[in-house]
Structure 1
Amino acid sequence: NVKIEADETRNYTATLKGNNFNYTDNFTSILNIDNLSPGAYDLCITVEGDTFEQCYKVSIAEASNLSGKILVDKKTASISIAEGTAPYTVLKNGKTILETYQTDFSVEINHGDQLQIQSKSACQGVLSKSIDLLENVRVYPNPTNGLFEMYLPEGIKTANIEIYNIQSQLISSKTYLVNEGAVSLDISNKPIGIYFIKIYIDKPEVIKLIKK
């Protein structure tokens with residue numbers, strides 16, 4: 001955009017031409033011309049009742065796209081903006097939850113949330129992420145001698161877990177209580193080999209486990 005600010009209050013006329021754009025407007029002290037496309041323009045200002053005319057060359061640079069990273073750790077999303085015009089508006093599930101000029105900030109999230117970050121300029125695009133806390137589900141140790149733990153997102157109280165062998169035979173199916181984000185499992189009495197751990201929370205998630 002272009003902002004014109006006069007030193008004294010008078011009746012001015014501003015004319016902006018270029019880039020297939022022709023604009024004329026009157027003002028007395030301040031004039032904002034918004035939504036200009038990138039390119040070169042000629043700006044001329046005249047004063048009513050005066051022969052005064054001042055002209056300028058104006059160049060509007062192409063806006064950079066909004067870019068950055070959204071990193072999820074447990075129930076917190078950390079956002080780092082690399083490029084884009086502040087202020088930044090954060091929407092969660094379509095509702096505004098934060099507006100900030102900071103390029104590094106964090107917000108609380110839950111599994112299934114839709115997160116969007118917008119800059120001041122709509123033309124810069126949107127930074128978005130669908131929150132899938134189940135992508136952080138893991139087992140440890142892997143390989144295992146038999147005893148292992150499955151680590152789950154915070155807030156999950158119970159989990160339906162099935163264990164299959166390499167022949168896709170179901171060898172265990174049980175609902176477990178989740179203690180401090182983890183479930184303890186034991187396949188010590190099963191043969192050495194490859195197993196598949198399927199957990200049902202929001203959607204089925206399968207993890208490959210090796211017993212040595």
Structure 2
Amino acid sequence: MVFKASDSLSEQIAQHLASKIIKGELLAKERIQELKVASELGVSRGSVREALLILQRKHLIDILPRRGAMVTELTEHRVQSLYEMVVELYSFLALKVAENWQAEVQLKPFKATLKELELLAEQRNIERYIEVSFDILRQALPIADNSYLEQILANVQPAIHRTYFLVASKYEDHIVKSLGFFKALIQVVEQRDQQQIRQVVAAYGKHHRDMLMKVVGGREY
């Protein structure tokens with residue numbers, strides 16, 4: 001992969017490495033060596049170092065004294081901690097969208113994305129399905145209109161993406177469950193049903209956490 005020098009070079013490197021971690025091409029506890037990455041990508045070690053700091057903020061790697069950068073291990077404690085937070089963040093986001101949307105036109109992008117997800121689910125295109133599913137998050141943020149929430153989700157989203165990919169690659173029926181969740185969530189957001197929003201998000205969060213715990217418990221990643 002060739003990179004051109006720009007103000008966002010470190011972000012480009014971080015995105016490249018993040019993709020490898022998310023897809024399992026870089027495994028848990030695997031070392032990421034600055035010099036090797038710099039040589040492979042034709043960039044400076046300084047740019048790689050900055051990229052690693054970005055990945056650390058996004059919870060994809062740990063940087064340890066005298067050991068350097070390593071892909072974050074998904075322990076049971078980390079999974080539990082992540083999904084306790086994810087359920088709260090996603091519930092808050094959905095509640096804000098339900099509170100703030102004013103015209104049907106604001107909900108059309110969600111429904112269009114849902115149709116695309118249905119097609120991708122039929123095609124069993126797991127990688128693309130997961131990527132498109134995050135469009136719902138991106139579409140929700142402007143309606144929620146909370147910059148603090150947006151920043152928090154931007155930092156935690158790659159770790160969530162990693163767990164989605166991991167579960168979907170191990171359990172084929174997970175996409176069906178996921179699609180049902182998005183359908184139900186969009187419906188209750190449109191109805192502005194706060195109680196149902198909390199229940200739908202909590203139920204799906206628990207399901208996904210439990211599936212991930214099976215993977216982590218068996219060290220299948």
Structure 3
Amino acid sequence: IVTGGSPKVGIREPQNEIALTLLNLFGRPIAAPSANASGRPSPTKAEHVIEDLGDRVDLIIDGGDVSFGVESTVLDITTDPPVLYRPGACPKEEIEKVLKKKIVFWKEVKKENIPSPGLKYRHYAPKVPLYIIEEFNEIWQNKIRSWIKEGKKVGVLASEETKNIYPKDLKVYVIGSRSDLYNIALNLFPSLRRLEKEVDIILAESYPEEGIGLAIMDRLKRAAGDK
């Protein structure tokens with residue numbers, strides 16, 4: 001059993017039919033890392049795996065694009081209350097309804113040893129600096145003007161509702177409507193990977209930290225290094 005030095009073990013059953021078929025053929029549990037370089041945005045399609053791993057793997061099975069865009073939810077149910085280590089496609093609120101008890105986020109619990117990967121360092125990060133915009137105000141406008149004067153290209157991950165508020169000399173990628181955060185989650189990692197190839201700095205809008213919005217902001221904050 002692989003525990004990563006912890007007395008606990010995480011168990012996951014995938015929904016993907018190809019993954020389930022492989023597990024059934026093998027007849028045993030499989031311990032495997034994510035199919036991307038450590039710290040990079042998670043792959044959501046086979047071409048992202050090729051970008052990150054290339055000839056370091058012998059075979060890539062293309063099972064199609066992912067369904068949700070962000071990874072699974074990681075929940076420790078050995079404690080009371082349960083601790084949420086990674087918000088994911090299954091929202092915290094839905095789990096609380098099933099368990100009939102409140103869940104605490106890992107940042108609210110003092111732990112010397114964090115038992116979930118990716119929590120201690122910058123993660124999900126593009127190759128260029130990423131900043132989170134809570135409000136597009138004069139401060140950000142001045143920063144953008146300064147970057148452009150330095151010859152830097154600036155891109156924005158924007159929502160459908162705000163796409164027209166940004167200067168025309170920015171590269172604006174619309175990743176969905178704020179009325180459908182699941183679609184924004186689906187487009188988040190592919191857009192980071194695409195935009196990092198075209199600009200020197202990426203700005204990303206913030207979203208309400210509820211439902212799947214909590215997972216979106218968790219990924220953005222760690223990708224930005226809390227910038």
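Some values worked out for this structure:
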{"read-out": "helix-only ellipticity at 222 nm (-39500 (n - 2.57) for each DSSP H run of 4 or more, over all residues; to 500) derived as -8500 - corresponding label from 1, 2, 3", "value": "3"}
{"read-out": "Comparison of 1, 2, 3 by relative contact order in percent (Cα under 8 Å, 6 or more apart) - largest value held by", "value": "2"}
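Every read-out reported here was derived from the displayed coordinates using simple, explicitly stated rules and does not represent laboratory data. Only a predicted model underlies this, so the values are computations on that prediction, with no experimental measurement involved.
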